[in-house]
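Pasting the structures here.
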Structure P
Amino acid sequence: MVETRRLTELAGSAAARLQLPEGNLVVGLSGGADSAALAWLCLEQRRRTRVLHVNHGLPHSNRMESAARSIAKALAIDVEVVGVELSEGASPEGRARNARYAVFEAVEAEALLTAHTLDDDAETVLLNLIRGAGPRGLSGIPYHRPPSIYRPALDLRRAETRELAQLAGLEFVDDPMNEDLNLTRNWIRQFIVPQLESVNTKLAESLHRTSRLLRLELGHLEESASLYRPTVATGTAKAPRAVLLTIPSAIAGRVLMEMLEHVLGRAAVTEPRIARMWSVLRGDSVSQELGRGAVVEMKGPMLVVRTQGHPGLESPAALIPGVHRVGGLEFDVRSSTEACRVLPLSNWAAVFPRDTDLVARPDGVVTANGQEAWVPGEKRLPVAWYQSGDVGYLSVVAREGTGWTSSR
């Protein structure tokens, strides 16, 4: 009786904060507590709901699929299971996420729901803060990922969804990957968050509130910047210098980011690159290289970001101990015969076994024994390439090269 009363109370409280989109719903059901509770809540709201499970082909994936099927059976709803083959690469977690979202994005006629909670949002803000992210990274997890992915449970605590799943009798399973302390997010969750909660017992709520406020600010900036959109074509983006210098710098900065994102991709939008664009815009230099085969320059009255005609003429470089420069990047490589006790938190650092054959390509990609393993500043090398306790390692720190100012 007590459990029934608690379930009713908790369900009512959660439903009041749940932000379900219109239309038929598909819950991305991992087999864990959060997505199980979300599916249950959708049904409690009398919404037409089915569930979708992605089997990633990892060692624990069959166990998670079995839990997802069991939850769907308990809820008496249809379950679709999609098996995927992960692409080549170093990070099982990253490759699994990419494959999962590729499946999610293929859902068109319905709204696809993921079960990210307030705690997930707070951890994302903290993780991005440690990595030195800007306002976009500190704005956390967005409610809507176009075109049809939604996160309706961002105002619910993880403890609530877990209790809901337990009280509803759903046989969920905890994903073993969430216990891997070699993954930075798990390390933050298990060690950093508890320490900070000793200072602020409402840490998660505070970080979530910060992300929500930043999203509102960013929305205003992006709306204002949309009035000054650059002219774009394949490999090129341009905007009038006079306009960029007369509008507020915060809005002009958004335009510069859009130009850079169009030419090099969102992950390439970094503070050093934007600073080079400002340098050319203000007339401190005529042109500067941005790395990844792109350049920013003045063409008459227009600021132009474009890909260079022959970005691949530079030769790859073997990353042996020492300092190397290739593809607009500098690599500081150090070798140690000791066991590595500190793993990198930044996308600009990586650790490899000491006998790894490392090569930096002109396009900014580092290969390990012939496999693409790391894009400095964009995709951080997962620790799967170096297991804790192994002896002998290569520590590599990358930075964007200086001295790119053209004399033209």
Structure Q
Amino acid sequence: MLGGSHFQIPAIQYAKNAGYHVITADYLPENPGHKYSDEYYNVSTTDEKKVLELAEKLRIDGIVSYASDPGAPAAAYVAEKLSLPGNPYESVKILQRKDLFRDFLKSNGLLVPISASFTDFREAKEFAFERLKCNPIVVKPADSSGSKGVTKHLTINHLEDSFNGALKYSLAKIVVVEDFIEKAIYEMDGDGFVWQGKLAFRCFGNQHNDLDCNPYVPMGISFPYIQEKSLQQKAHDIIESILTKLNMRLGGLNIEYLTDKNGNIFILEIGPRSGGNLIPEVIKHATGVDLIAWSVDSALGKDCSALKMVETEGFYSSYILHAKSDGIVRSININEEMSSKIIQKNILIKPGDAVSKFNGSNNTLGTFILKFNNQDEMIFYLDRMTDHIFVDLY
């Protein structure tokens, strides 16, 4: 299991409870997930050669990068080298890197924002200046996770700071500059599962953001997606065509797309891994499908042909507890109105702790799963959740 962060604990626990011998590896020995595994090794999940050396030494039967985009290429690299269940390494790299994925979409005639990738700010500034004459732009790292380093620009002001910030978060040291696409409804954020090149299962949801912090970092995902079914099926077909072209065979997927006011669908990401922001856990409540189990078991060669589409029943969401600014925690507040809707919570902070503004998933302070009576209630509360569950700071 590549990584032992808070969001990766459910997969580690599932594997342990299923009777597997679980080994975790990353460069952070203090990560909480390691205490649930049988063994831990201090090896970076992005160091493909060292991960391979460790896997060969331990004679592993399967490898998973759950809830982690940066570790996905290493998982594919090891699986390919050791003939373990997995996906083509080059395909996983295309999906994991925004610059490569944008190029893939263009070359296959699929809709994609006008974009270019850069290592040098001067070239990026020239491109941005031309694009800003007709459209806002978004600056993002080519390969970060958790929406870290993503900014929107209406003018050239502060572009250099944003470029350098994105560069800091990119492992490949590449920054993508692309047109901003105005969405008609909530951006779709959800998970799926690929089996033998087909999108065997997917559950689409509404991405909610705290606009005061970072409008690109999800603070919650609610299910079901409010988009009409015909457009959801259109997106499904586009995603499946991409998976088929890339010869993706098995495993969990984290999917994001948006639809513009003309009904055009832009596939933003197909992350070659499950998880993050409690999406698989919420999906299990909403559909009964355990994507954590499918992700782990498929990595060990188990047959996944029984997995089928299941429609959402009920109205469920995740919520990420966060701070609107840097500070010291005075209190964690949950009002009575919201208490009755909580079905799972895990608070990671306490009064007196120093916390940072929520500008990436690394600043998560706690997680919640909530159940609502109907769609209108769910959407109403998710867009205003910081009025009901929030951190008070000194």
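In terms of FRET efficiency 1/(1 + (r/R0)^6) of positions 74 and 250 (r between Cβ atoms, R0 = 25 Å, to 0.05), which of structures P, Q is highest?
By FRET efficiency 1/(1 + (r/R0)^6) of positions 74 and 250 (r between Cβ atoms, R0 = 25 Å, to 0.05), the leading structure of P, Q is Q.
Suppose semi-axes √(5λ) of the Cα gyration tensor in Å works out to 41, 28, 19; of P, Q, which structure was it derived from?
Values: P: 41, 28, 19; Q: 28, 27, 23.
Here the read-out was taken from P.
Between P, Q, which one scores greatest on FRET efficiency 1/(1 + (r/R0)^6) of positions 330 and 378 (r between Cβ atoms, R0 = 35 Å, to 0.05)?
Numbers: P: 1.00; Q: 0.75.
Answer by largest value of FRET efficiency 1/(1 + (r/R0)^6) of positions 330 and 378 (r between Cβ atoms, R0 = 35 Å, to 0.05): P.
With FRET efficiency 1/(1 + (r/R0)^6) of positions 162 and 210 (r between Cβ atoms, R0 = 25 Å, to 0.05) derived from the coordinates and found to be 0.55, which of P, Q does the value describe?
Structure of origin is P.
A value of -8500 was computed for helix-only ellipticity at 222 nm (-39500 (n - 2.57) for each DSSP H run of 4 or more, over all residues; to 500); which of P, Q is the source structure?
Of the options listed, only Q reproduces it.
Here, each number is a calculation from the coordinates, and none is a lab measurement. As the structure is a prediction and not an experimental result, all values here were calculated from the model. Cβ atoms are built from the backbone, for glycine too; each structure is taken alone.
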